[in-house]
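Heads up, there are several structures right after this.
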Structure P
Amino acid sequence: MTDKKALTLDFVTGLLVKRKLLSPVEEREVAIKGEAQRARLRKSHDSFYSSKRLQTISETVSPAEVIASFEIQIPGTEKYLTEDAITEAIAAEVGLPYLKIDPLKLNLDIVTSHIPRPFAQRYLVVPVEEKGGVVTLAVADPFNLEAVESLKSTRKMKIELVLSSKSDILKIVREFYGFRYSVGAAEKESSAIGDLGNLEQYVRLKGSVELEATDQHIVNAVEYHLHYAYEQKASDIHIEPKRDRSVVRLRIDGVLHYIHTVPKAVHPSVISRIKMLSRMDIAEKRRPQDGRIKTEFKDREIELRVSTLPTAFGEKVVIRIFDPELLFQDISSLGFTARELQTFNSFLKKTNGIVLVTGPTGSGKTTTLYSALKSLSSPEVNIVTIEDPIEMIVEEFNQVGVQQQIGVDFAGSIRTILRQDPDIIMVGEIRDRETADNAVQAALTGHLVFSTLHTNDAPSTVTRLADLGVPNFLINSTVAGIIAQRLVRKICVHCRKERALEPEEVQNLRLKNDREYRVWYGEGCPECRGTGYKGRTGIFEVLEFTERVKSVVARTSDTNAVFKAAREDGMSTLRESAVRKMLQGGTTYEEIVSVTS
């Protein structure tokens, strides 16, 4: 690496051809159309990148951005030449380590304490690690070392360089520096705040004045929280007060990840802002509250369900994120096998009966139900749902929220809904005998009813219905089918490796030991944050009420008897569904052992 070189379009396309990531024909196309494409990209950049006040490096369109915009497929692969792939090739050429920046693994203090924001933005550099007095600095241009030399001389910093994409660095500058500024400013203004919710606080000598929820710094801090969660495809945001700080965690693919801490003085104001947005009572801090917020991200509406809970150190908030892109899916993409999908579709084609979806909290029941209802929705069909609470507002459905305090419950709502000329009814959950009886009556009177139960598997749902007081002959007459489900994490396609199952693993899964079983696992890479997993898919146990099953249910509601009859008619268990997915390369041995018993 020499300072005489420059990161030009010709240089980058030349090294990509050299590394067989770009063909000579594609190189010529980029050379001819490159400048015009750069101009188009420059016009499309938002104000953050194209400020007219100062001509900075970050305002220019990098060669990697230009080449990536052509959406060129890498020869011999199904992958495309992305900005990350190009940056990785440049790193290998110049002899620098490549780093795909994972925001979840960065320390907010390290990122923001060494370099001022204008400097980081101007020169596209950001600290990503500090160890043994050496700061690892991510740079976008390996040949522009002016910033590095300046830091070495003025800050007396020992620096190691890694190469990262311009987009990654700018995202960190925007999110981390912006969040740090907002929180820092709010902390200064709230230095006098006392913590009324902390049960350990024995006495407060002076009165405290809380920040107003409309304070701009708090508004910005909350917005950074939300945008960051959307970018990471989180399903939940946890803001948890501790003794001397507040902790923010995100649930991604079913696993909680620590993100950063917020000064304790700022926590009450952040909570107040969230409560105001979700139309809660800001003054009420002693009782749990529920609310909702509708926001927008990348031109799609996102529904947020907010819950507050008073704890020993203050109010904890959990924000559940309902992204329509994830909540409404084509039924064929949920994870059903061909046979399971055919059976499930047969349930949906019925004009009356009960379809039950079972599983614990977080098993994907809402996605399955909403996706099914969406597929059935049309101007000719009246769909009414009863939910506690309404998960997401859907214009095509007529949604009723349970309000126990004024007598609007599941059972009573079903009776009222039957006078509203419904075709399809969705009951959020069958919890008691009255709700079960009303759901059965709705099915008997010609309606298709969807609902959920908290049971471990499909056959035990029959036993649960009997326990709720539904006679066996009515179970046979009304239940069209039962689906038990779980969610398993999918193997990251970018770092998938193959291996053979060990003999004890084969025995544990009760597979025949007459052959070798090849399975896959994720080695861990920047795309999956080193976890080996990216995204989740469903595994299902689909119980159809065949004549054999009905004949058993007519005599008994015993789970084992129902299970045996369903198995004879070809029902796969959750474990078998998971094993099948594992052998197809969708998930890992460790994941199915963890999720299924």
Structure Q
Amino acid sequence: MLNITLPDGSQRQFPGPVTVAEVAASIGTGLAKAALGGKIGDKIVDTSHQITTDSPLAIVTAKDPEGLELIRHSTAHLLAYAVKDLFPDAQVTIGPVIENGFYYDFAYKRPFTPEDLAAIEKRMTALASKDEPIVRRVLPRDEAVAHFKALGEHYKAELIGSIPDDQDVSLYREGAFEDLCRGPHVPSTGKLKHFKLMKVAGAYWRGDHRNEMLQRVYGTAWATKDELQQYLTRLEEAEKRDHRKLGRELDLFHLDEHSPGTVFWHPKGWTVWQEVEQYMRRVYRNNGYQEVKGPQILDKSLWEKTGHWDKYRENMFTTDSEKREYALKPMNCPGHILIFKQGIKSYRDLPLRYGEFGQCHRNEPTGGLHGIMRVRGFTQDDGHIFCTEDQILAECGTFTTLLQKVYQDFGFTEILYKVATRPEQRIGSDDLWDKAEEALIASLRQSGCEFEISPGEGAFYGPKVEYTLKDALGRHWQCGTIQVDFSLPVRLDAEYVTETSDRRHPVMLHRAILGSLERFLGILIEQHAGAMPVWLAPVQVSVLNITDAQSDYVQDVVNALQNQGLRAAHDLRNEKITYKIREHSMQKVPFILVAGDKEKAAGTVAVRARGNQDLGTMSVSEFISTVTQQVQAKL
């Protein structure tokens, strides 16, 4: 008898080998109909998979994460099926699952048009409605190569040719279409109902720019119609919030091909930048950090000592002068150690906290650049804490508390915490790793944080905590980090004098709260859809006149606001007041003040808050008090 153990611990017995589908049917017709695959241990298999030995088994349905991946994987094949059905001369290449969907790369004689995309999606729906079974078969490698060559699928033949010749390969057929794939897949095309094709982009064959350019068709697939619609709605909202679009519309910054991957900040955008930087500067000052500033260019020999020249050279911009080779710094850590090494440091000086708004450069590939979110030139709110081993726990706990306060001030209340532990390739003793990891975990527990462990994801020199924001659309942005480093101070000979007059290397804690300021500002813009909180808004108040008779009064109001430290501007143009209100509303100014003859005579202003809220008439001093309170409260 064959014993199958189900997730609830119960067992089912069968007289001989049994398929996943048969096990599901033995449990109930509802489960048999819903089954998309099976999970044997950690392995996902087709419903047609035959179990020959006693095994644990979970039936995978659309409600499971593994079920959604099966749906997306199979929908990628359905896409290829539809393309081949409509465009027989097209060649299929690869089609993996990605976050929220899938893509498939095709070689075709002309670019696919939006009309083509609509036709392909329509054909996918028609093919899915046939509910054709998806059937697996196995061929020897050379036979599979010959099979795809005969079909004119030269890319597939090349892929299979790279597999060792003593291995068999699996193919999946649905209707008239057969594709190379390890699987698994849903049992039939009728399981694929809720999908949409999103866009076409270029992609090099096998990701190599020396190869042919293919066409990559992106799509999304979900278990239910509601989930698909919710996702499309989120995308629509994300498009409205796109920081690149808002950067242009609100005149915050622009990007220029004369300097790819760097940002040209306009006056309004730079105002927001300065508010963020000055806020962080106060954070430094109020929490025991000494602000420093290191040079942009450092000699190659320093980067060789740190290990960056061997491990990171291709991402560094280099230059030379007088037969010496230099690199633009990609990070600030070595410079801070050189500052630490000036003069003798005692254990009494520790912990020593340095902070820097350090401008760094990394030679990111052009295809990876994305607005101000991913750039080549960026500024970090970087900091390094030099401490003893016994101080790691306290410093990490203090840092987490500080980070939480900063994120809250910027409007982020949901943070995800992850501890990345020792990788296989690492330096340092297990005792040091134990101490560092235990300190990071204990610091999060003391702060009341729930966290995940990411085994093996730490840096080669030490473990780290990653702090991830969740924004208004539910997207995750990993910004903050604290890393424990026993290595770099040793490599660069940083020392302090102990209580017993010995010399010892300090522990170095690498920490950042915002990370890249450029990226963080992009996140802020999208979080608030460009409508920055009052304290961050580039223009906090716009004062508008109705006729020229109020021009002097409006100027006096603006002067009074500016004298109280508020960012105020006037609009004295000879335009209708409704036009001016609408224009300043579109610029997302938090407050619009309107002054006519009545307001001028009474020394008041009519106040409109963002979102078309009419707050009535106030005296100028009353309005200043209202806005100042909001600025101080970080609203």
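Values in this text are rule-based calculations from the coordinates and carry no lab data. What you see is a predicted model; the values in this text were computed from it and never measured. Cβ atoms are built from the backbone, for glycine too; each structure is taken alone.
With FRET efficiency 1/(1 + (r/R0)^6) of positions 77 and 509 (r between Cβ atoms, R0 = 41 Å, to 0.05) coming out at 0.80, pick the structure among P, Q it was computed from. Can you show the working numbers first?
On the way: P: 0.80; Q: 0.25.
The read-out comes from structure P.
Taking -0.34, -0.84, -1.14, -1.23 as the value of log10 I(q)/I(0) by the Debye sum over Cα atoms at q = 0.05, 0.08, 0.10, 0.11 Å⁻¹ derived from one of the structures shown (P, Q), identify that structure. Write out the running numbers ahead of the final one.
On the way: P: -0.29, -0.73, -1.06, -1.19; Q: -0.34, -0.84, -1.14, -1.23.
That value comes from structure Q.
One of P, Q was used to compute distance in nm of label points 7 Å out along Cα→Cβ at positions 157 and 397, and the result was 6.8. Which label is that? Write out the running numbers ahead of the final one.
Numbers: P: 5.0; Q: 6.8.
It was calculated from structure Q.
Given a value of 16.9 for mean count of other Cβ atoms within 10 Å over residues 101-108, point me to the structure among P, Q it was derived from. Could the numbers behind the result be given before it?
Numbers: P: 16.9; Q: 20.8.
This value belongs to structure P.
From P, Q, which structure was distance in nm of label points 7 Å out along Cα→Cβ at positions 269 and 293 = 1.6 calculated on? Spell out each step's value before the answer.
Values: P: 1.6; Q: 2.3.
Source structure: P.
Assuming 3.4 is distance in nm of label points 7 Å out along Cα→Cβ at positions 341 and 405 as calculated from a single structure, say which of P, Q it is. Write out the running numbers ahead of the final one.
Working: P: 4.6; Q: 3.4.
Answer by label: Q.
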